[in-house]
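As structure tokens, here come the structures.
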Structure 1
Amino acid sequence: MLDLAVIGSGNGSNFQSIADAIRSGRLEARIRCVISDRPDAFILERARRESLPAEYVDCSSCKTKVEGEGERRMIETLRRYGAETIALAGFMRIIKPGLLNAFSGQIINIHPSLLPAFPGLHAWKQALDYGVKISGCTVHYVDEGTDTGPILLQRSVPVLEGDNPETLHARIQEQEHLAYPLALQTMSKGLVHREDRRIRGSFSDGAKV
């Protein structure tokens, strides 16, 4: 069973999908804490509604990274709650080596594209601008690059004629809410090679590994 922390900066819909999967028995994990770098982030309110520890960690020394004193506070908070696996859920800061090393090989993220295509911000808009016919989401390990870590699984969605950034993003998010709990469950069940961190096996629901 995973001892999980979820870190996010915004609405927290992926956190909610994880919490719902735990409640339904689809995911064998315990959420030890939910952390945000924004005191007003709705993900914290979602955590309180689930009777989970909800912590604001001030990372304001830098707008785009977790480093320095903010990184130290983040690591201390995660360790205080006994978190071992970290799920980033709409966390809008770059993870730096201190945090990566403190939880080596145990930080994962979900990104709204089929990586390695369209890393970085607003990936669904990048996909539309490029003119692709298929987009999707990727659950991947976090490394020192931008959305470059080993891929756990992916789910695809069609790009429909007439799509705009909002409609495509909404369709991708529907798949994110399925993919993230599934990826975490494979970790919980030990279905990930430690050597290359790829899932072994296949899934009947269409997830790509």
Structure 2
Amino acid sequence: MGLIQNKIVQQDCLLGTWEITRDFNRLLRCTTLSKEELLTLHGFKNYNRKLEYLSVRALLHEMAGEKAQIIYDSTNKPYLQDGSHQISISHSHQLTSILLSKKKRTGIDLEYMSHRISKIADRFIHPDEKVTSDPKKKRSHLYIHWCAKEALYKICDKNLLNFRENLYIEPFEIADQGFLTGWVLTGNREESFDMYYYFMDNYIIVYCCKE
């Protein structure tokens, strides 16, 4: 299918989502890759990894133009080469999402909801965080927590944050889409973030932008 959405979600924040096709050549035609990007692409041995790589570039070109090019710093955090936007990227299963902003920090996470999340909940849920006991809602609640913490981790430049100890999500009620507050708590830092989530079929997307 390709492009699913490309919309302004807040002032100066653009969110795009792309459905990853299985056709390598079709995806390649949607991109304009540099020599370095072509070398990186052909260096991947895994076919699905190639598709993910191309889907990110195809989506970025839809959102920011064909000249937009991603580079990475020493921590593997993505940037646009021309410095025009802050960027956050996520992909899971058959979807890729990008969050762009010219002036704000960005963080986004996208997850396909499987049943494995409850098996690792104790690794990222703080004892003081509230997770519903309703078995029909618990999986979704856990996934929102996980995605929110991934988005916080990205917006804070992956600064050695422990998901369970340093990232906290205030209590919230589950809906098809909604708002929540996330906190980054370290020895010398306390910062809150307004975060938004929504479901797309069996996916959950959580994002935040902040100056």
Structure 3
Amino acid sequence: MTAGTLTVPRRSVATRELPEPAVSNTRLAIVIVITAESMLFAGLIGMYIVFRLSARAWPPPDLPRLPVGVAALNSVILFASLVPLSRALRGARRHEATGRGGVQVAALLGALFLTVQGVEWLRLLAHGLTPESMYGGTFYLLIGCHAVHVLAAVIWLAVLAVLERRARPGWTSSAGLEMCTIYWYFVCALWAVLFPLVYL
């Protein structure tokens, strides 16, 4: 018996491609992030509602009123940013240059929203609405937490805009923009809840 007879012949293993998952990892990640953020805001909104219902007068008569008109116009700015961003995402999915400027426009509108909000906060602080009162504290905590999320989304949009400007014509990939757009829709949907709850 020779050594060659002891060897076991190797079977060729057919490589088969794994099916694509129903939900991509990036989408799953953003869904997890949004779920966690929704739980955070559910707690903050619940806190606000409890304080508001337990107060004798809301807002207290000795504190300045919130700028409803300015906040309403600011809401239009935020919601308007969804149009160019959605157009940019449609172009990115087709790998077309269509709507590339929409990312920059959305980032600028988001930055404008934050700027207007910051100016109004400074005016409210100057008129005596400080975080020391329950009314002021809940306002700054809830709206400030939303502002931090808008800031994070604006930075994300700005980074995407810079990366796409350096890339070849057309969109290199739509995954990053898709996740950012989903997050931006979440931020806008949150404001659609917070604005009437806090300002009206």
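Nothing in this text is a laboratory measurement; each read-out follows from the coordinates by a stated rule. Note that the structure is a prediction, hence the values are computed from the model and not measured. Cβ atoms are built from the backbone, for glycine too; each structure is taken alone.
Quick one: Rg/Rh (Cα atoms, Kirkwood Rh) came out at 0.97 when computed from one of 1, 2, 3, so which one is it? That value comes from structure 2.
Supply the structure label, taken from 1, 2, 3, corresponding to helix-only ellipticity at 222 nm (-39500 (n - 2.57) for each DSSP H run of 4 or more, over all residues; to 500) with the calculated value -23500. Please report the intermediate quantities before stating the final value.
On the way: 1: -10500; 2: -8000; 3: -23500.
Structure of origin is 3.
For distance in nm of label points 7 Å out along Cα→Cβ at positions 91 and 123, find whichever of 1, 2, 3 sits highest and give me its label. Top value of distance in nm of label points 7 Å out along Cα→Cβ at positions 91 and 123 goes to structure 3.
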